[in-house]
Structure I
């Protein structure tokens, strides 16, 4: 039996509503997909991570592979992280950094352990529905803290889609990790209270991960993960 037109349209819409985060750039320039970003496992199907305990929750890679190259950027610079296509689902954008230990190669370092600190997170506007700044957009500014130490870093982009998050495992995570070489930094090392591991940072029951955003309409939202580190 041939599938009905409505089923085909639904399948097409479901696929188009998913997205990747394949590029990052500085200033007004742009780059090719997966040039400075480690190619995520969803690079062909635009899929998502649904299990917060999965290895993929770190950089969306089951098997490690490095980016084609590493982007050099000065501390304090605002980068732009690009989605393909737009971020269609409601939910917060969040960004994390992890410093590659001195003497280790950024191309082989996988970011294991409690090394990740959050540098940005979104809050929604509250009203008749939750409205997220990222919804419908394809580029997202993120400032590299000016006080952090110079060195190599992984920059982790994460969008948490909450449209089906009313039950455990319903949230969808869209993730990728860029490779950065940060220059001109300061001497600050974020404290252990800011650092988390992936997996490990989230539980499926966290209030910012398992939440019904449709009804009753929430009047507050608690982002999952640690507090945002600021200089």
Structure II
């Protein structure tokens, strides 16, 4: 089957690596995710990954507990590095060459983020995992995904959700009348106040004309289906 997207940025939440536990790193769960990613890599797709850190720490929660917001965000960034290293190890155990690049330098464990180097890795068939967010507080990993996708000229951002198969008018877990959208524009996301990604990420994606596909990560084979152009989840594109 033909490939619709040649170069993708896959946005993974930290919770996707935690499984049912919801917190911490769950090796069997990471292996499931890594196997899915390997299936897509085997198609010849260039894959960059932005991983969140919500299974370790949330900056907003830290702020609510009395920690200064910037400091709380930095703690969260370090959590994403832990997730990235765990995912890298699992991918490489499956025979997939992987590089971790961090926005906060820590040369003993990962490369610093260098755009041209990241692109070269992708061209050579290596998966690149972007860790430590943007390196600045107040910016989410959603914004990181939009920023990195713009920088490396990705064809699409694939936003993997836990148990939700697209974008709805309301939270489908709380509102039985919630309507699923098949397609939306980036402006729709902002105007309707849909909590898919934060407004900074939506604006950045819109300004740089990068499509977004939101889909259910928990269903085996979904990443592959999206890359091959099957109509699953919700596609966001255009203004």
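Taken together, the values in this text are just the output of simple stated rules run on the coordinates, not laboratory data. Predicted model only: the values in this text are computed from it and were never measured. Cβ atoms are built from the backbone, for glycine too; each structure is taken alone.
Suppose helix-only ellipticity at 222 nm (-39500 (n - 2.57) for each DSSP H run of 4 or more, over all residues; to 500) works out to -11000; of I, II, which structure was it derived from?
Traced to structure II.
Could you figure out which one of I, II the value 2.2 for distance in nm of label points 7 Å out along Cα→Cβ at positions 46 and 62 was computed from?
On the way: I: 2.2; II: 3.3.
Clearly, the read-out refers to I.
Identify which of structures I, II gives the largest calculated value of distance in nm of label points 7 Å out along Cα→Cβ at positions 86 and 102. Numbers along the way, then the final one.
On the way: I: 4.7; II: 1.6.
Greatest value across I, II: structure I.
Comparing structures I, II by distance in nm of label points 7 Å out along Cα→Cβ at positions 158 and 174, which one has the largest value?
On the way: I: 1.6; II: 3.0.
Structure II comes out on top.
Between I, II, which one scores greatest on relative contact order in percent (Cα under 8 Å, 6 or more apart)?
Largest value of relative contact order in percent (Cα under 8 Å, 6 or more apart): I.
With FRET efficiency 1/(1 + (r/R0)^6) of positions 38 and 190 (r between Cβ atoms, R0 = 25 Å, to 0.05) computed per structure, which member of I, II shows the largest figure? Before the final figure, lay out each step's value.
On the way: I: 0.70; II: 0.10.
Once FRET efficiency 1/(1 + (r/R0)^6) of positions 38 and 190 (r between Cβ atoms, R0 = 25 Å, to 0.05) is tallied for I, II, the winner is I.
Ranked on mean count of other Cβ atoms within 10 Å over residues 94-101, which label among I, II comes first with the largest value?
Details: I: 22.4; II: 17.6.
Structure I gives the largest value of mean count of other Cβ atoms within 10 Å over residues 94-101 among I, II.
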